[in-house]
1. Output the label of whichever structure in 1, 2 has the greatest value of relative contact order in percent (Cα under 8 Å, 6 or more apart).
2. A value of 5.1 was computed for distance in nm of label points 7 Å out along Cα→Cβ at positions 27 and 59; which of 1, 2 is the source structure?
3. Work out mean count of other Cβ atoms within 10 Å over residues 11-18 for each of structures 1, 2, then name the structure with the largest result.
4. Percent of Cα pairs over 25 Å apart was computed and gave 28; which structure, 1, 2, did it come from?
5. Kindly point out which one of 1, 2 the value -15500 was derived from, the read-out being helix-only ellipticity at 222 nm (-39500 (n - 2.57) for each DSSP H run of 4 or more, over all residues; to 500).
6. Matching task: 127 is the computed value of volume of the Cα convex hull per residue in Å³, for residues 67-122 alone. Pick the structure from 1, 2.
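Derivation of every value follows stated rules applied to the coordinates shown; laboratory data play no part. All values reported here derive from a predicted model rather than from experimental measurement. Cβ atoms are built from the backbone, for glycine too; each structure is taken alone.
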Structure 1
Amino acid sequence: MKYNKKQLGFTILEIMVVLVIIGILAGMIAPQLIGQSDEAKIKKAAVDITTLENALDMYKLKNHKYPSTEQGLDALVAIPDIEPIPKNYPEGGFIKRLPQDPWDNEYQLVSPGEQGKVDIFSMGPDGEADTEDDIGNWNIDEYLQ
């Protein structure tokens, strides 16, 4: 069977139509995926904060007080060398390692807290404290629903 040279490939018009269709589909799907990514990061931060809050409660249960702001969340991983030194510190700490928030920043501890007994929070996407996008143990219920 012999083929005509015109029948062997796609025309530039056919390729352009396919590219336009792919572009339209990508334009419709990409914003939805980006929105889900942001929502997933916020939920991860809320879960991390809950985990840190539980570890801090164990710290308080064993030592009758929370670590200070100066001791920070590092007090959950290794025994603090800043006063007040905990008397009942378990070998291996209260958690193995501190998580980073989804925006690659450290979670923050304020003790005593301004919002509650202790404040644990992520500075959110902007990486700045005391802004509207902070995610803390005082507002995580709205993110976990």
Structure 2
Amino acid sequence: MKILVAADGSRYTKRMLAYIAAHDEWLGAHHRYTVMTVVGPLPARATRVLDKQLVQGYFAEEADKVFKPIRAFFGKQGLTAEFLTKVGSAGDAIAQAALVGKFDLVMMGSHGHGAIAGLVLGSVTSGVLARCDVPLLIVR
């Protein structure tokens, strides 16, 4: 099974990783994992005046902050993964990657704000659910 693991480096990502470790009987090394993080875009006026390499370096550094502990976790668990960084809206980017990459499952942690807060604040999880027909495993 191809599994897309959407991660933002928060404590909810840590809960999702703990879930993977606790359920290694079905989430083990026999699957193909891709860990994805989405970095928010910089304002257009900033990208116009900054050097392109500087901007790309910023995006890479932000992604590495998320990926570094996940790489260590996957190594300890004996799991291998590809790592993917996208820039933009998290919900849109995750849903698009899931569809284009033909993943069998998307895993993500949820902040669990609830329905009312989700309407006001917006929810990455709700965005993925709305845009993607790939099964979604939400860990709270």
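1. Between 1, 2, the highest calculated value is found for 2.
2. 1
3. 2
4. Source structure for this number: 2.
5. For helix-only ellipticity at 222 nm (-39500 (n - 2.57) for each DSSP H run of 4 or more, over all residues; to 500), the value -15500 is produced by structure 2.
6. Computed on structure 2.
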